[in-house]
Structure 1
Amino acid sequence: MKAMPYFTKKPIRWGIIGCGNVTEVKSGPPYQMTKDFELSMVMRRDGEKAKDYSLRHQVPKWTTNAAEIIENPDIDAVYIATPPDTHKYYGLQVAAAGKPCCIEKPMAPNYADSLEIYKAFERKKRPLFVAYYRRSLPRFDKIKEWLTNALIGEVRHIHWVKTRTPSPVDKSDEYNWRTDTKIAPGGYFDDLASHGLNLFMYLLGDIVEASGIATNQQGLYSAYDSISGSWKHENGVTGSGSWNFGSFRPMDKVEISGSKGEIHFSVLGEAPLQLISDKGNQSVFIDHPKHLHQYHVENMRKHLFGEASHPSMGASGVMTSWVMDKILGTI
């Protein structure tokens, strides 16, 4: 399905707010590689680091002031790549400036803030993308193809187990915003589980009911480290998940059960996709691109020029925040 074109002029000049580690390989280069896109300016509060990033990545301009990107008439669109606690602060400014925006996931630390961001862009009638890039990866399009073609019959249930061992940073006194309850109340759940829950809605439809239990078992940091949840999709498919970040070994295993088979895969890893059905078994390995946001950014180009709708917009980002808050018991 095509989208309304927002631009006819080329290139679209992007600015990045928060040029930290995520933008080095994963997300930054696609804004330079994608046809009709240009990365024109980056911002970081540390001037030396902003300048260094600009030089290494050959970005024409850098700044320590986000307003110099948001209010700049020579910047057409903005990618917010800061920690979640500043997404609302910057997002509302970009919306007020009337510019398309991509916000890193999760949209905000809670559903209420995510909804406020979404409504701000809706009022301005400007596109809001959320960096749930798995919706654009060929690996997961293959799973969607299997489901669309009913290769496991009618889908009954999806179950995800995600565990990991505590890291050296977790065991130290070193600050980590990912486990600071003021920034990420669910800890690694916010950072990692959000990817899976958003993906499951892409594969199986919106989640309409959700609940869960969240606790801190290790006492290593202020955020939750053990969460379990259950949910129901709009088509009646049920789901369950368990996320524990103090286990003795890492695991990332998803099982979609159907009336005539199963699909096994990992959300965050690159294990082969496995299809087990009454018509035979398949094992498929689909490698990720070097720059994980590549297809996500290319799809933004298609959306902005009216060629096709993007699979990860603000509405699905808000829904993901709602599901997470329901599982965490905060709403």
Structure 2
Amino acid sequence: MSKFPKIDVHAHILPAQMPNLKTKYGYGDDFIYLEHTGPATADMKKANGQFFRSIDSLCWDPDAIIEHMDKHGVELMALSIVPVLFYYWAKPEHTLEWAQYYNNHVAEIQNKYPGRFVGLGTLPMQNIELACQELKRCKELNLPGIEIGSHIEDKNLDDPSFYPLYQLASDLGMCIFVHPWDMMGQEKMPKYFLPWLIGMPAETSLAICSMIFGGIFDKFPNLRVLFAHGGGCFPQTLGRISHAYHARPDLCNIHQVHDPRTYIDKFYIDSLVHDEATFDFILQQFGADRIAMGSDFPFPLGDLEHGKFIEEHENMSLEEKQKVLYLTAKKWLGIE
């Protein structure tokens, strides 16, 4: 049993029943449906029948998830959709319909298991009017925030079309979780799981840099944004990014922002870096006030011991451990 209460800000869930939406809408080979293969196993398949991933009940069963949480001392888990289900490429009205189905589902789990789960909604980000409409509904469902992708089709997160959503999220006090998806350069990385190993960290750095250089954190200072996977490769390349800001302001600083180093206290990252030395590096850079424990549960690439290495870290103070394991998460989520 954990010596500390723990909040996991990065955990995924999907509905146990996911029909083939191509059958309903008449298009979309990349819609995902669930084919149950046993009482606690299922296959995620693309709408054309192509196999995508095998999963088990930890992806959909709250009781099974709570059993796992209790084993690892996780008090509260923030549940977000699996990014392959964002469906930003679909017709906006269809993505909205799917988002409403998912958001209702995760809100029901939050209500049924108070104090154990909070839900992060998903939005039809390809249509900002519909996205804002659904964000308001997420607030009515008492969800503390939303999850969005590292880019939306051909738009990065600095695109002015997203300003109304950022303003609304600020006004409503809703947090935003940015997760990489649709990884860049996949056509050059067909082997070795490289889109997940290289593309994902690069996607997160793309999202952070876009928001910094695009002036998002200056325009919307009350926005509470958390980036997955320890900020991707942004922390390790911040020196290069900052140097470029000074060496080539004509290319980098077109929106008159500050040195990128000064923005690390304007957003949050999770703890998922898989390596104690790398964690020590981001802790030194960001401080415990800006790092929240995240596991990427329930997938094998995640930290399925939910921050055990942080609990046992010999060189962290008690105060730092408390912040990373639960206090920073509460601040980001805006919960008591």
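Every number in this text was worked out from the coordinates using simple rules, so none of it is lab data. Since this is a predicted model, take the numbers as computed values, not measurements. Cβ atoms are built from the backbone, for glycine too; each structure is taken alone.
Comparing distance in nm of label points 7 Å out along Cα→Cβ at positions 142 and 294 across 1, 2, which is largest? The partial results should precede the final answer.
Working: 1: 1.5; 2: 2.5.
Greatest value across 1, 2: structure 2.
Of the structures labelled 1, 2, one was used to calculate semi-axes √(5λ) of the Cα gyration tensor in Å, giving 29, 25, 20. Name it. Don't skip to the answer; put the middle values down first.
Values: 1: 32, 24, 19; 2: 29, 25, 20.
Value 29, 25, 20 for semi-axes √(5λ) of the Cα gyration tensor in Å corresponds to 2 out of 1, 2.
One of 1, 2 was used to calculate distance in nm of label points 7 Å out along Cα→Cβ at positions 46 and 166, giving 3.4; which? It would help to have the intermediate numbers written out before the result.
Details: 1: 2.7; 2: 3.4.
Going through each structure in turn, the value belongs to 2.
Of the structures labelled 1, 2, one was used to calculate relative contact order in percent (Cα under 8 Å, 6 or more apart), giving 22. Name it. Before the final figure, lay out each step's value.
On the way: 1: 22; 2: 17.
So the calculation was done on 1.
Taking volume of the Cα convex hull per residue in Å³, for residues 22-125 alone for each of 1, 2, which is largest? Present the calculation step by step, with values, prior to reporting the outcome.
On the way: 1: 98; 2: 107.
With respect to volume of the Cα convex hull per residue in Å³, for residues 22-125 alone, the highest-scoring structure among 1, 2 is 2.
From 1, 2, which structure was helix-only ellipticity at 222 nm (-39500 (n - 2.57) for each DSSP H run of 4 or more, over all residues; to 500) = -8500 calculated on? Please list the in-between numbers first.
Working: 1: -8500; 2: -10500.
For helix-only ellipticity at 222 nm (-39500 (n - 2.57) for each DSSP H run of 4 or more, over all residues; to 500), the value -8500 is produced by structure 1.
Starting from the value 5.7: which structure in 1, 2 was distance in nm of label points 7 Å out along Cα→Cβ at positions 70 and 278 calculated from?
Values: 1: 5.7; 2: 3.3.
This figure was derived from 1.
Can you rank 1, 2 by mean count of other Cβ atoms within 10 Å over residues 54-61 and just name the one with the largest value? Working shown, then result.
Values: 1: 14.5; 2: 17.4.
Ranking 1, 2 on mean count of other Cβ atoms within 10 Å over residues 54-61, first place is 2.
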